[in-house]
1. Given a value of 1.20 for Cα Rg over 2.2 N^0.38 Å, point me to the structure among I, II it was derived from.
2. Using FRET efficiency 1/(1 + (r/R0)^6) of positions 48 and 208 (r between Cβ atoms, R0 = 41 Å, to 0.05), single out the structure from I, II with the greatest value.
3. Determine which structure produced the value -12500 for helix-only ellipticity at 222 nm (-39500 (n - 2.57) for each DSSP H run of 4 or more, over all residues; to 500), calculated from the coordinates; the candidates are I, II.
Structure I
Amino acid sequence: MKKQLHFFEPPVAVLSINRQASGTRFEANAIFSGQNRKRGAMLTFVYNPGKKKTETKKREDSGIKKDDAKKKKEKVKLEVLDSDGKIIRTVKYDVEPGVNRIYWDLRRKGVRSPNTPKPKPDAKEPGGPAVLPGEYTVRLSHGKESASQVVNVITDPRVGIVVRNIENLQPIYKQQMLLSSKVTEAMDRIRQSKSTVASINKMLEVKKNESHKAIQKKGKAMTDSLKILEELIVNPRGKQGIVRNPNILSATVGTVNRYLFSNLSGPNKSHEYLMVKAKRESEQVLTKVNLFFDNEWQKYQSEVENANLSLFKNYEPIKIE
């Protein structure tokens, strides 16, 4: 217990099958609702921060009050390793000195959806499909200190699940995530290009330079084309309420995942049909995206580069007459 991290042996983790309870679905303020038992692997550990150098003198010397000094949250990194020693999930959690309890949701690493912009460097890793039953090594680390335990993951004993059936779904999950990552890559390129056009427009001096007017006009055409491509993949921005459009590409690719998630009987004709449809439509949209960047965007890029635009302004000397 004197170690910086002491990891207790975790209980068996169950890939539980849950359903919506009967009764009121959407509760109002006056309805009491108890807290549900958390799903996933329950992980309990003790975190001992150890002796730290006090920063009181530093704050006094710099004139910073104690209340003004923001406390930086300590974090522990959770890594899940499969039987081959491959890291299949990484998540960071805030910790407090003493006993901590966190939950691994029994999911491996997933892929970011096309609807989600590029995350910040320290953002949470997206979750993917549920892991298969078996033993997994969970490693907790903080700085140079680490501690590991083995978690035994089992299927829900209340439901007769044939493990072979869910094993046979894994190749379809892999195909779906590959498609989703490629579509997301296209959306990242579209978002970045729209941002690039906006940055270029800020450097233009359309009142002083006639050639800059042409670049501004061309930039407007680029933005319009990028908007058309964007709306082939995700819903238009600015719409209020719940908007569902089954014809956009992100919905088509996402439907495959939803069918996989709700299925326990193995691959079927629906999976095959949806996968073929998602792949065909992805290829069609990605072809349009590639054509745009190979042609229209290249021409726009050449015009901008030939204009020798600079982020720097020419300043006249400041003089007192």
Structure II
Amino acid sequence: MTAQSTQLTARLMVAYTARLLIAGVMLAALLFAGAGSLNWPLGWAFVIFWIVSKPVLVVLMGLRSPELLAERTTSHENTPRYDRIILPLYFVFCFGTFLIAGLDRRWGWSGTLPAPWIILGALVYLVGNAVPLWAILSNPYFSDESRIQSDRGQRVSTGGPYRYVRHPSYAATMILWPASALFLGSWWALIPGAAEAIEGWIASGATPNRVRKTFFVGTHAVAATGLLVGALAPPQIAVASLFVVAIGLGAVGPHIFATGQTLAGPKAAGKWVGIQNGWANFAGILGPIFTGVIVDRTGAWEGAFLLAAGFTVIGVVAWSVMIRKIEPIVWDARPGA
């Protein structure tokens, strides 16, 4: 490496580090502004890890692959349009995670998370940062932009984490941001964290249909598991399982209506959602009736929980098997057309 290229690499390292540290300052501002106080040990632990880890990443990149450092600090004309849409969404969800975690700290929405959840979140967050670092050190074409680097003679990377997964950084993103919420002690921050995980999955190449169906199946499975635990576990665990049920069914609720509109298409969205909402109201009527009858006859809540778990399992089957694709139905189709 010549003296000139060494100086260029050093300048790029300084510029890239500064950019990452500015992001860290914004992160800290969102966390502590939301919290309304600097007295937040978990917030400081998160910020310190960010500020310490990013310069280490830049130094390793500069030593291992100066060309990659130049690639990641340069904007290119052949970057796909969708990439310029996904990246802003990434920051919206990321910073949304920090802001909601801060507000949660201030208002106490989540209460005090049990220490095992926070430790789990911190450990998964560390792994979620280590995997992209491993990928960057293993792949000299690990660009910030989803472009074909023909100007650099790009080749497919097969070393490091690429031996095990096609998109290790996107895979890490799917666990990193939900783990950030737990690290910061916030259940509510899981919402934008999960949204970022979904966004990362789509960015990795998954179709929206696959992502949405997996989301529906997963959330229903989570809720069904919580209901089964509530029926069979001791009272203390059963009460905690209700929170799991709330996460599963609460997360899926808004998507039910969006998916109904997608399936119906613009011609029938209003009628579809009206009928859907009407049938949903029957659950609010019949649910308490069935629950009351079961509890009156058995003297216990287990049967009601098991019945609810059974209906939720039907939801798992429906979303995984009965609804093949979440896409607009062609209402004008005729047999043989």
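Rule-based calculations on the coordinates, nothing more; no lab input. Please read these numbers as outputs of a predicted model, since none were measured by experiment. Cβ atoms are built from the backbone, for glycine too; each structure is taken alone.
1. Only structure II yields this read-out.
2. Once FRET efficiency 1/(1 + (r/R0)^6) of positions 48 and 208 (r between Cβ atoms, R0 = 41 Å, to 0.05) is worked out for each structure, II has the highest.
3. This figure was derived from I.
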